[in-house]
Every structure is written in structure tokens, then in C-alpha cells.
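Q: Some structures are shown below for you to check.
No value in this document is a laboratory result; all are computed from the given coordinates. The structure displayed is predicted, hence computed values, not measured ones. Cβ atoms are built from the backbone, for glycine too; each structure is taken alone.
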Structure I
Amino acid sequence: MSRLANALLATALAAALVGPWTTPAEAQGAFVEQVATASALVHEVDLDTRQVLLEFGDGEFLTVVAPEEVRNLPEVEVGDTVSLAFYGGIAASLMPPGETPVPTDTTEALIRAEEGERPAGASLRELTSTVTFDAYDPETNIVTFTGQSGVQREVVVESADMQDFVATLEAGDQVDVTIIEIIALLVE
């Protein structure tokens, strides 16, 4: 499998995992996703400190420290292009009455290039849980919910689809939530 295919495999997996929530017929739920991509030019590579200086297309510079998991850092050279992709998705659906809450679970996966290849990789993180809806303020778009541990949280809901969904909920409703984040990186 090519480096690009390895680096972006997690994105395809996420699309397959969350695909069922994207249907418009899903009347008792909402799905929101965000995709972002960027490319940067490598200006410096310091193998001792593992710092890499990147310049993005808008002229902004960013220094990143490559963690030890980036095993092929010596393959990165000044002038290389680094491509980054981010995928984030949140699915929320009203749990049918009488159903057992989904236990909170986190799944993580890491895909990385083979030894000696150009650095490439992707990380996937998926969190699933059932939470109790407490309240929604449509003026501030703040939703309040309680997790399974009993901790109450407030979140600003920015998506119109998600705002429409939470406006239909009543205090005490159980909501199944899945959050997926994928970050992929490829050095060309």
C-alpha cells in the first residue's frame, strides 16, 4: 500500500463508520463533520531537538516537535512538502426508550510509515457514550448535559443541524454520542 494510502486510510475508515448517521431520514439525530487540509514547506529540520520549521501557503511559520513515534524524521529534508488532513465528526441520536445506555468507550489507532520510508501516518480517535440531556438555551446555543460519571458540562452548539436536533430534546432524554477525530500527515 502506498504511503498516501496508509496516511489517509483512517479518513476512509471514519467515513465508513459515520456514514449511517448522515442520512437525511434520520429524524431523531444529527451529524456534523469538519474537514480541513493544509500543505506546508519544510524550512528547517533539527534532528537533535526533533523540531521542524514549516511555512504555510499564507506565509505563516510554525515550529513543530516531532514525537518519538515519528520514526523516519531523518528522511525529512528542507524543501519537502508536508500535507496535513483533519477530519472531525460528531453524531448524536436520541436513544430509544428502554434501551441500555452505551458505555463510555474510547478507541484509538495509529498508522505510520514503515522504517526507512518518508514519514507518513494517521491517528484515529473515536469516543462513544450515552449522556443525559439537561437543557438547551437557543439564545446562546449552549447545551447542558450530564455524562455517565455524573459530571455536568456545557457546550456551545455551532451547527444549525445540531441546534435543530437539541431543540427537540427534553430534560432527561438519553442521547447516544459518537465523536471521531482523524489527523493524517504525509511528507512528499
Structure II
Amino acid sequence: MSAQETVVTPEEVRTFYLRLKPEIESAGYHFGPELEMTLSLLEGCLINEKRYGYACCPCRLAARDRAVDLDIICPCDYRDADIAEFGACYCGLYVSTEVAEGKKPLRSIPERRPSEEERQKRKAGRENPGAEGVQTLPGGLSYPVWRCKVCGYLCAREAPPEVCPICKVKKDRFERFI
């Protein structure tokens, strides 16, 4: 075995799966319906954790620099938008309720991650509000803020979550707050 090769055992993967499954389901998320594929993706996350010190998406090329890879550390910044639009995240680890229940088929998900150049522009915009080419909402926000009408939970993202992580109501109980 070379120094570059990183190995995780099937027991490590299974333990990771069994620990994460109730956590993600209580937050309104679901693993993909094919257990073998889910375990393979979780194995990739664990390998990346051992290699780099953080569990970046196993379907994307890591820069080996946590600051550069922050947006692709699992769960990645693009998960919720991908689930809302396509029923699954880019790698298929997380899926919508409809996909998990077999009511909607899995399909190909295009890469949502911006190019390196675009990520640099966005970073500059965060460090320098009002920078050219950086889109913001009124009040300087990058994303709309959604409010759960039941418990008051707030989240800033493109769309409300499928399920409120606090009180577990469905996304139709959210309103756009800002």
C-alpha cells in the first residue's frame, strides 16, 4: 500500500452510516435509496476526512486546502438547491422525500459549483460589499431569509428546507422573511 492510498474499513463506513442516518432524517433529509451507492459515497467522505482532515464531497476534486474547499465539505453548500431543483444533491448522497419514497426517479444533476474564477469574485464580494459583479439582495444579503411560521426558525438560503430542523413541519409552512 502506497503512502497516497487511504483505506477505511467496511465497519467504519457502516458505523458512520448508522450514526448519520437518524441525524439527517430528523433534520428532514434522506440518504439515496440505493444502500450500496450510499455506503460507497460515505466511504469517499471518510477517506477524504482521513486524507485532508475534512470530509469533502467524494464526487468533486478537492484542492487539499480547507479554506478553498469549504463549499464542498459534506454536506456541501449546493445540497439544498440541488435537492429542491433535481430531487438529489450532485453526488446523490442526499435525496428528496419523493425520491426516497420512490415517487420520483433519480436523474442526472448538473454541477452547480461556480468556477474557481466565479468563487474568487464572490469571495471578494463578501470581503468588499458592493464589489462589481457580486449580486446581493436588499440589505446586502446574498440569500433570502426564510422563516418557519410555526417555531420561528430562520435560515438564509435560496429556498426553504424540505422540513424545519426544529419543529419538523414541511416547507410549505415557511414564509420569505427578508
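Q: Looking at Kirkwood radius over Cα pairs in Å, point out which structure of I, II has the largest value.
A: I
Q: With helix-only ellipticity at 222 nm (-39500 (n - 2.57) for each DSSP H run of 4 or more, over all residues; to 500) derived from the coordinates and found to be -10500, which of I, II does the value describe?
A: II
Q: Okay, next question. Identify the structure, out of I, II, from whose coordinates distance in nm of label points 7 Å out along Cα→Cβ at positions 142 and 166 was calculated to give 1.1.
A: I
Q: With relative contact order in percent (Cα under 8 Å, 6 or more apart) as the yardstick, tell me which of I, II scores highest.
A: Of structures I, II, the maximum of relative contact order in percent (Cα under 8 Å, 6 or more apart) occurs in I.
Q: Of the structures labelled I, II, one was used to calculate FRET efficiency 1/(1 + (r/R0)^6) of positions 30 and 70 (r between Cβ atoms, R0 = 35 Å, to 0.05), giving 0.90. Name it.
A: It was calculated from structure II.
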